[in-house]
Structure I
Amino acid sequence: MSLGPVMLDIAATALDAEDREVLRHPAVGGVILFARNFNSPAQLAELTAEIHGLREPHLLIGVDQEGGRVQRFREGFTRLPPAGRFADLYNRHPRDARASCGSVAWLMAAELRSVGVDFSFAPVLDLDRGLNPVVGDRAFGNRARAVGDLALAWLDGVRRAGMAGVGKHFPGHGGVSVDSHLELPIDPRPYTDLLMEDLIPFERLIAHALEGIMPAHVRYPLVDDRPAGFSPVWLRDILRGRLGFQGVIFSDDLSMGAAASEGDPVERARAASDAGCDMLLVCNNRPAALAVLDAFVDHHDPAAELRLLRMHGRGQHERARLHEQPEWQHGVQCVALLEGLETLDLELLDPTDPEATG
């Protein structure tokens, strides 16, 4: 059985009979976890093992574990700093910022891989223009070059831990003030402005074979009338065509308020799929997810299915021995130093960096 095009959620910390039946549906390709699905690392490892055991190839398991405000698993995991903390350091010590960012990314990914999670929906590639509190310190700052530098370091870190990266929210969510969870934002800027600023981090990571991208539920009327996540212009012509992206395109959650412009859940899913999304996220609405599954029961896209296989986690960190690893210890040290900005003059260079000293 191949991986299907739908990623959905579950209600609790363990699977019930309905969950098992739903997750065996041929249109399911993955599960996104939330804080409600977690009460301890041991419980989480049991949950992911059961999910993976339902299918072959196993279903993908993803989570939003960015750090700061957006970290679903906390107790028993390292409390990660928000991306904006790396931006603050970058303004003073770019090299140290890149090194610490890569180390913390490895830490995040290694802890997730140790409990069977395949990937986190990160890094955020939006520019923080001070307009949108939903973005804010989730971004690596407001300068395209800095965001690209730090995001590349993040991508390198998660890959060293056996995890793929997912950049979001293409082509950039930082130019609007409206919360897309509630309604559809409109960004009036022309394509040339986006190309010169917001698209730069995406271009840089695509050049380094970024595995996944999530488009924004934002409309850019000077480029296309449809929101980016439902737009063949943005996803097929620009992202796949002009930028040469070869990885997985994940829709943003189709249950969000901004997606309502595309109709009911099935209409939204069809529009996103037709636009070029490989994986359709339907969260916190089981009836909608079931309707989408039935609508996509016979859907097959061999190219998308091959792309999805790249999102599986590689290797398995032994959680009981994770704390003994020098890279874990260095990542925790970086987190501690980043928590106190007055300590940022200290060396944070990755000891595995051949240019590092000491």
Structure II
Amino acid sequence: MLIAVNVRWLLPNKLEGTGIYTLRMLEQIIPAHPQHQFLLIWDRPSAGPGMRKAHAFLNAKNVQHITVLPPARHPWLWWYWNSIGVPAALQRAKADLYWSPDGLPARTKVAQWLTIHDLNFEHHPEWVPTHVGKYYRKHIRRGARIASQIFTVSEWSANDLVHTYGIAASKIAITRNAPQRKFTPGPSGFSGPYFCAVGALTPRKNLITLIKAFDQFLANHNRENFKLRIAGTAHFNDPAFNEAFKGIIHRDKIEWLGRCEDDQLEELYRGATAFCMPSAMEGFGIPIVEAMQCGTPVIASDNSALTEVVGGAGMLVPTYDVLAWVEALEHMASHANEWIEKSLNHGTNFDWTQSAEPFIAALKNHEE
């Protein structure tokens, strides 16, 4: 059987949620099925060689690679890639199955499997650029209807797919996320007491609440020695955040680190008093598990899949309640040690071997 896979999110040194999921799932799936051929479909010539150099399993004998141009980085190009480029490639290759880990289907008669991570664009269209949200709402909804198998990354997302799209629960399997690699406790190059946050700087991440809370935490609790270190890059300009940041008194106590990779990210978690995830909605929340594997206490919003991922191993706080976040920061500043063991124990529950098992089981059923 020839299994084609959309790998356009595998970008060397630029992996984010969907890219991490794609890479680590394939790392389990490909070696488990030497009897099948895998056709990995890239959208830029530079990505394949860079990823293959870093990850040996992508060079296995049962793996083929093709590039379908142009690079799909805009809704119009997404349409061309999924409606013309990829379908033509699937036809030429005589693919038996097509898996798209970003939830976007191809216009093809080949059997399709999709991973739909969450439906934030349905519930909060204001969180994404208008043209992006419009494309997602049209095509991911269509994909959910035509796909023979859907995967998602949490129980919460599975239930949301059932209720929002009317999909039968039996059509959905949960392949939950895990850290991009195993993280461990250890020394950190970051000095002084600080809280940290990690993720793309978008409205959904709700950093406005965190920076307001941190500002009040410094003022109300005489904690002027603390810093807030934030890792991530902005996906687009957010006027509301820019305006809120102007009102922060202790702007000099907030450090913007940009994108952190591998060891630097691990050190950021390790040295933090607590990791903060104030997101307003998440289909999973990979940084929570990464921080926990470092033994770092976690504070997160009490919504969506965050409650599921945190469980009882971290503090859950009302999403937009600034004062509640202030008190959570103060609690961690005084009692972080009470949460370290809980974090470490809970973090061991997440690994990609277990995550890929439902996919491997679905593939076995498909063969039969």
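Summary of computed values
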read-out: Entry that produces 19 once relative contact order in percent (Cα under 8 Å, 6 or more apart) is calculated, selected from I, II; value: I
read-out: Structure from which -12500 was derived, helix-only ellipticity at 222 nm (-39500 (n - 2.57) for each DSSP H run of 4 or more, over all residues; to 500), options I, II; value: II
read-out: At a computed 2.0 (distance in nm of label points 7 Å out along Cα→Cβ at positions 1 and 33), which of I, II; value: I
read-out: Distance in nm of label points 7 Å out along Cα→Cβ at positions 41 and 321 - highest-scoring structure of I, II; value: II
read-out: Kirkwood radius over Cα pairs in Å - highest-scoring structure of I, II; value: II
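Quick note: the coordinates plus some simple rules give every number you see, no bench work behind them. The structure displayed is predicted, hence computed values, not measured ones. Cβ atoms are built from the backbone, for glycine too; each structure is taken alone.
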